[in-house]
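**Q** What follows is a set of structures for review.
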Structure 1
Amino acid sequence: MALVSLLRLRQRTAPERYEILAIHVHMDFQEGPLDRRKVVEAWCRREGVDLRIEEVPLEGKVDCFRCTWNRRKVLFTTADRLGFRKVALGHHSDDLLHTALLNLFVHGRLGTMPPKREMFGGRITLIRPLALLSKAELARFAHASGAEDGAFCPYESPYRAWVRKLWDEVERVHPQARDNLLRLLEEIRWGDDENHPEGEP
């Protein structure tokens, strides 16, 4: 929701004109606090944002990679079907840095999710408008604007949980690590890492 709020704020002053449609992907295993449909519906209604909810079954074992892959597939196919040429994802700089470390340790290469990528021969452009904002910055904005996002997912990859704790310790010891690693990733053009969107083995 913070992503949509910021895109709407930008809409007021941006030289280009664009339409915003929020797409919420609900997986059939999401129950209890993981079911965010009513929360998202109420927020979009209050803010005057068009919303489309896509219901998706996820058969078999639930894990971080399969969930992410299926969510992204639904976003792309829905956007294409409705005539939208840009898909915005809400990854922040912590997500990019965590993925870079996962790829370094697990796959032996340095790369992360790029802020912008042309997909499907240019039919869809994937953008991450929040890529250079930290999780902490977004949390402050979300709290102030009433756009707080969902609950912690119990299906989070153990690799990602581990590297998140590792990164917290790195920043505690060396606060400039964030800027240094982001600068390195930009210099190598982000490593173009869409083949492993969650840094999984």
Structure 2
Amino acid sequence: MISFACFSPHPPLLLPEVGSSEDREKVKKTIENLEFLGKKLKESNPDNIIISSPHPDWGFNVPLYFLDPEQRIPNRQLLIPDKSPDFYFQRGKKFSNKLEKEKRYALIASGDMSHCLKEDGPYGLHPDGPKFDKALIEYLKKKDIKNFLKLDEYFPEAGECGLRSFSFLLGILDASGIDWQPEILSYEYPFGVGYLVVNFKLG
């Protein structure tokens, strides 16, 4: 069964050894909510942690820093962004069928939102950036999977990196048959990149 699920951002600056205290203060809500999710994960007592990410290294290491309180070995799914979000949603559904019913699983979708939210951000400001982030949150709240999976078509210049990872997790939840409700814990973008933290309430 699935005992825990979340979306986690993964910028290296969240880590004390990388980001300055000034940087980390600007993403205080993000850090606080990841620490909160770390406690929730521990309470869920999973047998295995499944992490999906579009990047190696920090894509896995940042979520694990906050969300893995034990020495569990996670199942890592690296998602190369040359396929559609729907491809990874379907992949998540197939992956769900491989999960053992007697075991407890924690799902972590690692990824950032648009990188085009500010002029001084990594890719500057593009209108698709803010629109993408707003629409993703709204579609997620409404559980509008059909439109969620088309976000890259609606806003092709958003410069995001998390949509496929998020879609993979939603595919697992969809195929599991479990009742789920997204809880938006925080969304920040002080450096021109969107950091979204989401907890999934599981019925």
Structure 3
Amino acid sequence: MEPPTLVLATSLKQLRVTPWSDPIIDRLGHDPRSLYVEKFWLGVLGPTTILLLRHCAAFFEESPEGFDLDFKATASALGLGRKVGRAGPLTRSFERACRFSVVRSLSPTAVEVRRRIPPLNLAQVNRLSPHRRHEHTAFVEGELRLNNEAIKRRARRLALGLVECGDALDDAELQLGRWRFHPSIAADAVRWAWDQHHGPLDGLANSSN
């Protein structure tokens, strides 16, 4: 499959930039100003394109629905001189961003730009230096641990609500399963909630003997 291309008007002075809405990438991706993008996307997109995406991210904070990007002013602000047109460095940065699907063309005078940059795919990770690949693996494993902790905390909050409403252990665990929590997380959450509301299960068992 040929990579997407970007064709801008020859004598373009302003470019209409709107956010590229993508529910999955908007949730899982990384802010262009993040350390992830700086460390792992830099060698893929190049410094000028990263600067451009960060520039757009700052504008989106002020104008979430989109903005008109002045070509000469933006090129000057990014240290690219004031040369515009198809051979200009700013146009080439947009073209590179388009090839890697972080920008897409709507018309010769309008583009959509991602507000968040997707994680590297496997082929891109494999092209990183050994040191960067190791760092990327460590980063991903750290993110997974954080995500698992967040899921565990949410399951415990929900389990506590069920127990406080009078659900038995098995009923609460079954309900968490219906809400698509992993069985081990559901079991941990329900036992934690029971301990918080009724006291330790072991103590309860001993007192009943």
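Readers should treat all values here as calculations from the given coordinates under stated rules, not as data from a laboratory. On a predicted model such as this, the values are computed, not experimentally measured, just so you know. Cβ atoms are built from the backbone, for glycine too; each structure is taken alone.
**Q** Just checking, which of 1, 2, 3 has the largest value of mean projected area of the Cα convex hull in nm²?
**A** Largest calculated value belongs to 3.
**Q** For distance in nm of label points 7 Å out along Cα→Cβ at positions 79 and 175, which of the structures 1, 2, 3 scores highest?
**A** Comparing 1, 2, 3 by distance in nm of label points 7 Å out along Cα→Cβ at positions 79 and 175, the maximum is at 3.
**Q** Figure out for me which of the structures 1, 2, 3 the number -12000 belongs to, where helix-only ellipticity at 222 nm (-39500 (n - 2.57) for each DSSP H run of 4 or more, over all residues; to 500) was derived from the coordinates.
**A** Computing helix-only ellipticity at 222 nm (-39500 (n - 2.57) for each DSSP H run of 4 or more, over all residues; to 500) on every structure in 1, 2, 3 gives -12000 only for 2.
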